[in-house]
Structure I
Amino acid sequence: MLSPQARGGDVTSSSDIVALVLHFRTPQATLACLDALHAEGVRRAVVVDNSEDAGRSVAAMATGIARLEAIGFVTEWLSPERNLGFAAGVNHGLRHIRSQGHSPVLLINSDARLVAGAMQRLASCLCNAPLAVPTVVEDGPQHMTRPLMGYYQRAFALYLRHAHAGAVEYPSGCCLLLGADTDYEGLFDEDFFFYGEDVMLGARLAQRGLRATWVQDALVQHATSTSARNGSLFYEYHMVRGHWLLARKLARNRREHLLFLLARGCSLPARALVRSVRSRSLRPWAGLWMATMDFLRNRSRDLTPKAAPPTAS
């Protein structure tokens, strides 16, 4: 699925692109994301507020939103009463955008920021591919860069940086440009609340014969684990639950399904052990137990942390 950057044909203008952002209690990061989009020529964003905080984090951005609107940046806010999760939140936003016409859509995390020139470099590739993904620059002392493409080992549930036999290649939902004619329906599987939906996206793209173009010189900065803190019960539960769901969804037959379940019966406890020792916490074990029991009982829970109460004025 990974292909080098392609040029040629009609180039999509940044002003034709609609940004889709999922917001979760990170007003400063979301505003920085919207500012970067405006600087890159995007003129419209649809923001799905997954915060489940009675609109308090959106209200905290009122001044910044008004400033953007004053300079011609249109922001539409979709406010479900609960946290829809990633896949359902994306689908909610995509349906809203599609109801108003066919436009290219830039799906971008609220904690990601386009680097100068990235938008037009991504847009220039849509004439040759239905999807385009940039190169991510991870925030941190080393500022490591890597393609926003990964590989998932189906049997032992391992996320990999390089291709291996039997692995599924997938684009990250951190930043992904979808062409105006791309069929969004069914691409994001709402059985996944958080984690795993990107792997399933890769599998479904492959089933449809769609190819994602990696645009090497389009950069996006990303601050990891801001909305869902790495090591929290929320993170541990949904990561494990995603692995169990992928065992069923990626299996091509009953024999593979059984093999994947057995392999995870070894790899997931090993993962919990390593993470528990590193974090000096039992949360990885709690997440493993809860997610496994819920998977076996065909149920789920979202575990969205309660929002902080409003401060007294």
Structure II
Amino acid sequence: MLDKVDDIELSKPMTCDALVRQMRRAGGFTGRLLAEAVDVLEQMVKDKRCVKFLSFPAAPVATGLRGVIRELVKQRLVDVIITTCGTLDHDLARCWGAYFHGSFQLNDKTLYRKGYHRLGNIILPRDSYGPLLEKHLQPLFEKIIPHGCRITSSLLAAKLGEHIQDESSILYWCWRKGVKVFIPGLTDGAVGSQLWLYWQRHKSIMIDPLGDEEELASIVFKAKRSGALMIGGGISKHHTLWWNQFRGGLDYAVYITTAVEYDGSLSGAEVREAISWGKVNVKAKQITVHGEATVILPLIVAALLERLDATSERCRVRSLCR
């Protein structure tokens, strides 16, 4: 039986979830896919036997999307994060300094002469990035990386979160909530360069990427079910998919991307392509949403949180009525 396309009826006031539910019935291209993504994530987070992964590259952490990712961690809606070294860079730098609004059209030569980096339409004072991280990290490494120790990226992320003690930090909330953070490309960023610099003086320490893989293996092999919210592509997305193939693939998968698939890139590959590799289960609830994450993710997470709050309230009322 065919479902009729309904018009979106805007009313005042309207919650985010109410709008998203109308988008589901409206049949509007990406709008409908966004609404279906919320449905999949709702099922995923309510599945008590599901290990929930979140993957994303670093760039969103330089924007206000950092707060949305932080909220997912604070609400303990994810168990494992797989990301890039730049996430550590931006999360820490924004604890100790500030980033500012810019424009895609700014003159990059002028910015360079004035001491700014440009990340899309965000500008970073040079002194609020590399030099600032070096100032804080070198003495911090002396405290958290003992001489002669082996350290994994997940242990480093936890120690940084513990010592940062800043509630604006994703790493802080990951440490506080027990969310594991894995950085498979740990040396590809400013924090990685600072680790290299620290190693120059302390050659007895060892960064242990295989220790991370052992821990990931333990997580996926023990998982009864697994799901992932993947924002953007690259190594974060691939590492999430790669490890989940060893348990029969993800059971839930939501992917947000602006990339296209016709060039064969991983970032452009829709979730359904991963089924052919066994990285997503053939019976998985999965959806790819084409759109820019700073627009798409806040809508998805806001609607999801409203649904979960509503469910909790209904459960509370039923409990009181017994």
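A few remarks follow.
- Label whose coordinates, when FRET efficiency 1/(1 + (r/R0)^6) of positions 217 and 265 (r between Cβ atoms, R0 = 30 Å, to 0.05) is calculated, return 0.65 (choices I, II): II
- If distance in nm of label points 7 Å out along Cα→Cβ at positions 17 and 297 is computed and equals 4.4, the structure in I, II: I
- Winner on distance in nm of label points 7 Å out along Cα→Cβ at positions 97 and 129 once structures I, II are ranked, highest first: I
- For -11500 (helix-only ellipticity at 222 nm (-39500 (n - 2.57) for each DSSP H run of 4 or more, over all residues; to 500), calculated) the corresponding structure among I, II: I
- A value of 69, 50, 49 for Cα extents along the principal axes in Å, calculated from one of I, II, originates in structure II.
Every read-out reported here was derived from the displayed coordinates using simple, explicitly stated rules and does not represent laboratory data. These numbers come from a predicted model, not from an experiment. Cβ atoms are built from the backbone, for glycine too; each structure is taken alone.
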